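Participant: Pasting the structures here.
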Structure P
């Protein structure tokens, strides 16, 4: 459709299907003619915010979706501002965990070794921070901070410091995670050990479509409760369905494993994880390049 072109009924129905594919938190409530618009519109409800809204064109939906994705991903904000010795000091909101040198991701440390700084400057990410003199964590100047994925970097004359924002993690496995709370904390996650995945025993007679619906409803609840990520079991239909749906809800998907460490004198094990690429990113990678 061209910009500003009014939608026919089939256009609105096609847009409604696309909206639900883009965001599982969207509920389509009606497709109707709007005399003021001069064409069909889609009336939808956002379960995330409790807001009913109207979309009259593909461009309108794309603009709303882009803005919401930007809002959900922009978690860096400053919450406390005070003046000390004539300077404005601010503290970033949220709980930041200092990443020890040995745990800094390779892509960050290798870039620094090459003389590059990965990511974008914090002041580009959040321009209002340019008004601040000193920032916590790190007691640095805002222009010396960088955002690289989920990591905050401070690069100045004192060297490199890295932090990670503590994320809320839901347990979407069938394993008790109580014993791993501190391990997850070390990795930068505040896990709720409660098991949230549907339990299906070997005698379950649920059809796959019913399993999918149970997974969907559980993930909708998790997203509404403000979680950032889920950890899933690999190799199960529940885990696969969760991976596909979670990306549309803005949830990261992790698979955990125990890493064995051995030396001449002793052996030990520690929890580790991999973060899966969002399903949509994988799907798009399979499309022929233009």
Structure Q
């Protein structure tokens, strides 16, 4: 026997109310490289950025001239432009040579302090974002540089304004890099375990993020390297308000250039060009987002 449509009315009304009330929130709180109508670049997430952009660490210089045998201190500035976000980042680092494994080794400690301007459907916001810190351990083996790193992102950004995720995230990655004459090769595999958050009294269980990057580069001038990376990133589904929201997997081509002005100063630029995207289905699968090209430029100096 068929059931009366009236029996479904309360459920449909509840679903409509939840959807309408959550719409501005979900749009403003989309994941940092996220899913949705205006999915952001992978470069916006500070941990993911460190895994897919090969010019940000010290392994490039180490693979060319060997691991540093003296301590280093550096400060820089980085600008990331995506479709609806501008990120101004202040990277800081301190490193020193180590001999824990009996070879040429180096420990680098770093912090990434972002200032974010974001456009949301409920207005523009700006302020300090989620600060991230990292520890990187470099080992030199047979002309190759190997790096193991751990990252921790703190919920320092205002989560209700879309400036942060509200979660404590921990990332792990392994990198290999080699430069031989005019050619160079690099690859990184990373995984981010994302914590939970409560935003506007709604509990959110973020999906974890897996990334895989491989790239090559060529020296066109003694101080200039140009290259291209291919980056795959998958973010699992997120649970919020009893519903499972879509995740997203993306494939990006990242042409890049690095220019060493002198022994202590370096300039880098990356273009993130979306090649493909597909939704990791949640309860209500949506169409693939229309991602736009994004850009990152940075300057770093030792002191």
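Quick note: the coordinates plus some simple rules give every number you see, no bench work behind them. In this text, all values refer to a predicted model and were calculated from it rather than measured experimentally. Cβ atoms are built from the backbone, for glycine too; each structure is taken alone.
Participant: Out of P, Q, which structure matches 1.2 when distance in nm of label points 7 Å out along Cα→Cβ at positions 194 and 250 is calculated?
Facilitator: Computed on structure Q.
Participant: Out of P, Q, choose the structure whose coordinates give Cα Rg over 2.2 N^0.38 Å equal to 1.09 when calculated. Display every interim value, and only then the final one.
Facilitator: Values: P: 1.20; Q: 1.09.
Only one of P, Q returns 1.09 for Cα Rg over 2.2 N^0.38 Å, namely Q.
Participant: Right, here's the next one. Thinking only about distance in nm of label points 7 Å out along Cα→Cβ at positions 106 and 138, which of P, Q has the largest value?
Facilitator: Going through P, Q one by one, distance in nm of label points 7 Å out along Cα→Cβ at positions 106 and 138 peaks for structure P.
Participant: Then there's this: Which one of P, Q has relative contact order in percent (Cα under 8 Å, 6 or more apart), as calculated from the coordinates, equal to 11?
Facilitator: Derived from the structure labelled P.
Participant: For the read-out helix-only ellipticity at 222 nm (-39500 (n - 2.57) for each DSSP H run of 4 or more, over all residues; to 500), a value of -3500 was computed from one structure; give its label from P, Q.
Facilitator: Of the structures listed, the value fits Q.
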